[in-house]
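These are the structures in question, set out in turn.
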Structure P
Amino acid sequence: MANISARSPFIVEINEAGQIETKVELRIWNGTGSAPASPTYTLSKLIPAPSVTQTTYNISPYIKEFIRHDGFQNNYNNYSTTLTTTEWCNVQVKRYKKLTTSFVLIDTVTHKAFDGYGLYTEGYNPDLGVYLLDQKTYYYLYDSNADLATDTLKRAGSFTWYNSGGNKVRHIELNTGTTITQNLPTAGVITTFRVNSVYYDNGNTTQILDASNNVLWEATFKPKIECKYEPVCCDFINRYGAWQREFFFKASKSNINVENTEYNLLQSNLVNYSVLEGQRKTFNTNYSETITVNTDWVSEDFSENLRELMTSERILLDNRPVKLNTKSTELFKQINTKMINYTLEFQYASDIINNVV
């Protein structure tokens, strides 16, 4: 079994001696239940030629239909919250070959699939692992007056990973080094809070441990106070296919763009018309809104966060869906730590006046 990154091709190959035709049965389902009794999709191909028996199937487009990101699952006080089942899916692949008149089962393999992608330089559909967040340092907005139970945009966020059963989560407070460790005996795809609420003031390092306390994954989360500007909270689907939270701490500004259809008005009376009527009218008037944000001074490794954000197909700003208008930006290198600021423009992904029909 391997994790499938459904935004990159995932090829099922069948090349058996003597085959004249092949078939692939896909069973795709969300959640932890068993596979459907009937195939979700059945794909088949004749071999190209007697001397060329290889057949291939790209199953990624079929998988993407079963993954939907409705909203950021913002776990802030639970070590183990089951990931919303629509955020990922199970894929069972049955490969068949036909030698004479009937198909013969070759093998059955089951995978987990996420809405992620591999890089060309990484080769064919790399398995990105079970921890769906890079190991590095992240910053979150600190507000001493925040009520984390209700103010979801002030939370440090959560991260997604697969608990194979028997793993542990350990939080290490950055100032004092005190730790809190929680055993997680039940296997499954879960979310875990990045920052233990006890350590919200100073931040912590979060570690995933095995049963023998070996560190399997870790990242550091530090608080940042912004007194002058109103920070913007950004949640997006990263390259692993999981939600990731970042904050734009510095100045932001909004603009509106009004659109309508104009037509020439026929006067009610060509001789004694009212000058208050006007000669041109508009209809279907609506407007969209854009917002320009700044990251604050960041270190060089923030460029990878930016790559994943700019290639994301699902982005929320302060819990509102947006699309990214910025199509290119210079990624700075070999600059002193925290001397880089990035500016991005987003457009809110809906008209402001409700016209849903």
Structure Q
Amino acid sequence: MLKLSQRQRNILDFIKKNAGVGNQAIKFHLEKGSGEKISRITVVRDVEELLRLKLIKKDGRGRSVNYSEFSGNELLQYYDIEKYFDADPDKRIIKNKSYNFKIYSQLKNFFSPAESLDLKQANNQYRKNIKKLSPAILKKELERLMIELIWKSSQIEGNTYSLIDTEVLIKERKEASGHNKEEATMILNHKYALDYIFSQKNKFKRISVRQIEAVHELLIKGLGVSKGPRKNLVGIIGTNYKPLDNQYQIKESLEKTVKAINKSANPLEKALVANLMLAYIQPFEDGNKRTSRLIGNALLLANGYCPLSFRSIDESAYKKATILFYEQNSAYFFKELFVEQFKFAVNNYFAV
């Protein structure tokens, strides 16, 4: 998770409000605020870290160097996540309280060339690893990842099954005592949806609305949730963002999202967009984030990329990142978590 020091956050806020400032102005601002002397090398070190993280950009040379907020993808605007959620939902200023219909043109360029190269190299390691495994071991490792994905995806939705109980339920169809039937159904539905994805793996190289609906139908079977695009308004806990309530607009938004996913040449970008937009549109009565996670993995698998288990993700951080995208259309924090989980999967599964 991105961790900025208090001084780095102060510098970033100052640059956001005063585009074109240089090191000397930043140093003066910090000293004025703290009442303490701060060395030039300290300022330069902090500024270099903000540049490395692509939170700011540099213009000019020598004494004429100045800094301003990074103006790449508009959906990657940085927010201090802890500071942002210090405010109650009713006190947060939301950029778009309702659905942003202009968002489709921005669903691209989430990864810089350097980031894309780094992630491609990580995936190359995954491909090398799976080639070295025997078919039996590869099957067991994939099963392990899928069970942990099912457990974590269900846990994010409030399911209280432990990882061990989840494994027993999937392998032996034995329900854990002290849990309601709906929890077992949710877990088994994940299994059936993943079975469908693997049986149709190559067809997910290009996604369709019907494929999304098919995965959703499997995920909500027996849970009292209606199939297909919802017809009514839904509220989301912890935010005043209001998703679309018009069935025709929901269908149109799904189609435009599918078009954006298929247009991207980067499998990780495809999966990231699926995770973000299916949660943002909230096309179904329930099960939207579950669908987004599995569709994202379907896109990765179909394009030869390592799937994510989300095993090590913090549920609170995941929900905050999702709400931040709802309220500010900032994917910065979610992208960070997504990349962390991709690298975690590469390093923790299919090891040789």
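Thinking of P, Q, which structure, once helix-only ellipticity at 222 nm (-39500 (n - 2.57) for each DSSP H run of 4 or more, over all residues; to 500) is computed, gives back -1000? It must be structure P, since only it matches. Given a value of 0.25 for FRET efficiency 1/(1 + (r/R0)^6) of positions 167 and 319 (r between Cβ atoms, R0 = 25 Å, to 0.05), point me to the structure among P, Q it was derived from. Among P, Q, the structure yielding 0.25 for FRET efficiency 1/(1 + (r/R0)^6) of positions 167 and 319 (r between Cβ atoms, R0 = 25 Å, to 0.05) is P. When FRET efficiency 1/(1 + (r/R0)^6) of positions 191 and 279 (r between Cβ atoms, R0 = 35 Å, to 0.05) is computed across structures P, Q, the figure 0.95 traces back to Q. When FRET efficiency 1/(1 + (r/R0)^6) of positions 183 and 263 (r between Cβ atoms, R0 = 41 Å, to 0.05) is computed for each of P, Q, the one that comes out at 0.60 is Q.
One of P, Q was used to compute distance in nm of label points 7 Å out along Cα→Cβ at positions 47 and 327, and the result was 4.7. Which label is that? Derived from P, not from the others. Once relative contact order in percent (Cα under 8 Å, 6 or more apart) is computed for every structure in P, Q, the highest value turns out to be that of Q. P, Q: which one has volume of the Cα convex hull per residue in Å³, as calculated, at 160? The read-out was computed on structure Q.
Every read-out reported here was derived from the displayed coordinates using simple, explicitly stated rules and does not represent laboratory data. Every value quoted in this text rests on a predicted model; they were computed, and no experiment measured them. Cβ atoms are built from the backbone, for glycine too; each structure is taken alone.
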